[in-house]
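Nothing in this text is a laboratory measurement; each read-out follows from the coordinates by a stated rule. Being a predicted model, the structure only gives us computed values, none of them experimental. Cβ atoms are built from the backbone, for glycine too; each structure is taken alone.
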Structure I
Amino acid sequence: MPGDSPIRAAVVGVGYLGAFHAQKYASLPGVELVAVVDADRDRAEAIGRDVGAPAYTDVADILGQVDCVSLAVPTTLHHPIAVVLLRNDIDLLVEKPITPTAAEGQELVGLAAERGRILQVGHLERFNPAIRSLAGVISKPRFIECHRLAPFVERGTEVDVILDLMIHDLDIILSVVDGDVVSAEAVGVPVLSENVDIANARLRFSCGTIANITASRVALKRERKIRFFQSDTYVAVDYGERRIRILRRHALEPGGGLPKIDMEEQSFDDADPLFDEIEAFVGSVRTREKPLVDGATAVRVLELAERLRNGMETA
């Protein structure tokens, strides 16, 4: 595409999350939102009116009209729709998880490489400024603890809580731990849906790091926190509040006594991770640079999720 011409974008699937994607594209400089697509005609037309874009009910209607697409349909539909888009040389941002299975995800990675397409996956916490601010702070964590809790909603229940919620934290953990997973175990319980709604996982890495992760979509309150414990440093991240707290221990002074502890707090109240994610995707479409979370990275996370799911004890 010409270097300065507008990027022609579309959103396929404009339910709860896809509607936000459409709004972000409509507000991005250098981007023309040329279509929204949804099987529900009324919903497509309502979102289309909101963002000033034509509405369609079939992906086939936008082929040849777009450079890139956000795919925000239910997870079970990711693979078949993504195949159509990639085969028509359309760059793709797929909401997480990339596909229901790692095998399907690997097929998309291979197809994107074959067609020379950008394939980014929407692991949104990578664009949370609280997480991004930790570059250079997290180094060889010994223990990681995560809690991701949410009240029950029907959206997302076509998959279990590991693919729905825990996968965010699996992605963050794999991005900061320099080692392979040598053991993984999980327990899960289906509470309000046919799939597991609450799960706990424990990971051990070859470097010695241990991670304990809890995800629930049947909680009474919403909580999204991750804590890192490493030599001389404790880091607490509140994803939802976009706030971090870092405690650092200094070396003991000569003569003994208690060590000095420094505490640093930062908050990022006015950040917009989804806008940043989509802006980064558009940047990759224009420059052809590898996305922060590309398809191969997402498949690695999905492989770990499958490992937990396959070995999970369920009640």
Structure II
Amino acid sequence: MKLDGIHHITAITADAPRNVDFYARVLGLRLVKKTVNQDDPTVYHLFYADERGSAGADVTFFEYPGAARGRPGTGMVHQIVWRLASEEALDFWEERLRGEGVEVARENGRLLFADPEGLGLELAHVETDDEPLVAEHPEIPAELALQGFDGVRALASDPEQSRRFLTEVLAFAADSAESYAVHGERRGSFYAYERAAHQGIGGAGTVHHVAWSSPMDDHEAWRLRLLESGGRPTPVIDRFYFRSIYFREPSGVLFEIATIGPGFATDELLEHLGERLSLPPAFEHLRERLEPVLTPLPALRRAQSNRG
């Protein structure tokens, strides 16, 4: 069995409207699902991805209004890396981000910056045979757009403690002493460490977990492999849009293995993804209670269409 790279990455925001503005308007991702945190349905779970809501392009956020700013530390992902197709794309994004008042550093074919709450982001020129996962945006030509995840960087005090688990259990390939790659039938991603000794603080602008993609038919087998290796995975949890298993890798980072499918078009037409509050059937009875307490969000797709 091989995991198909990153499925999604979930982080925390204290300000959903500003979050939508940055990830949908500035970065040009599509808000493909506006739903709730299924473990705490009084708060949003927002999903941004390519035009189809594909696994491999999906960055998601729990909104906790007013949450204090967090600080990444050991056992946490601190940098999310997206792919770009060319050096020209790097030029475009450097100009666009600086025009939005974002502080950008450019080095060795990549741009380093942070979102409005301090979450570390990176755009990298990457040559790959993987399908580009691109969202439509009136200000961003498709050939310059973000093309899906390349990988994530995590912090650890002793990355070596995770080597056997990553290579023998999850079948990651070791690129170096502190960098790994995994590639399935559809696409791949890297997972790398940077050394740190300080403890992190969860909060706004920090990553909650990283999810890896599994074909539906392999999902139960992954859980069995984790159990046989001495891991402590959760039971399979049906999230309606995909199924999930959660566990921590030895360096402390929270991992999820999520299925490719059923997908976000399960309860919305593809052309209308993210336009309304979507509630899985088990939560639909809460709609009248939840809609008044969730933060109003800008309808960016409609505004962009009107401008065009």
message: Using relative contact order in percent (Cα under 8 Å, 6 or more apart) for the comparison, can you identify which of I, II gives the largest number?
response: II
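For structures I, II, calculate distance in nm of label points 7 Å out along Cα→Cβ at positions 217 and 289 and state which one comes out highest. Before the final figure, lay out each step's value.
On the way: I: 3.4; II: 4.2.
Largest value of distance in nm of label points 7 Å out along Cα→Cβ at positions 217 and 289: II.
For mean count of other Cβ atoms within 10 Å over residues 233-240, which of I, II scores largest? Please report the intermediate quantities before stating the final value.
Numbers: I: 18.6; II: 14.6.
Going through I, II one by one, mean count of other Cβ atoms within 10 Å over residues 233-240 is largest in I.
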message: When helix-only ellipticity at 222 nm (-39500 (n - 2.57) for each DSSP H run of 4 or more, over all residues; to 500) is computed for each of I, II, which one produces -3500?
response: II
field: Of the structures I, II, the one that 16.0, 52 was derived from, the read-out being Rg and Dmax of the Cα atoms in Å, for residues 201-264 alone
entry: I
- prompt: Here mean count of other Cβ atoms within 10 Å over residues 89-96 has been calculated and equals 17.8, so which of I, II was it run on?
  reply: II
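Here log10 I(q)/I(0) by the Debye sum over Cα atoms at q = 0.11, 0.14, 0.16 Å⁻¹ was calculated and came to -0.72, -1.11, -1.37; which of the structures I, II was it taken from?
On the way: I: -0.72, -1.11, -1.37; II: -0.64, -1.09, -1.48.
Clearly, the read-out refers to I.
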task: Check the numbers for FRET efficiency 1/(1 + (r/R0)^6) of positions 161 and 249 (r between Cβ atoms, R0 = 41 Å, to 0.05) across I, II and tell me which is largest.
output: II
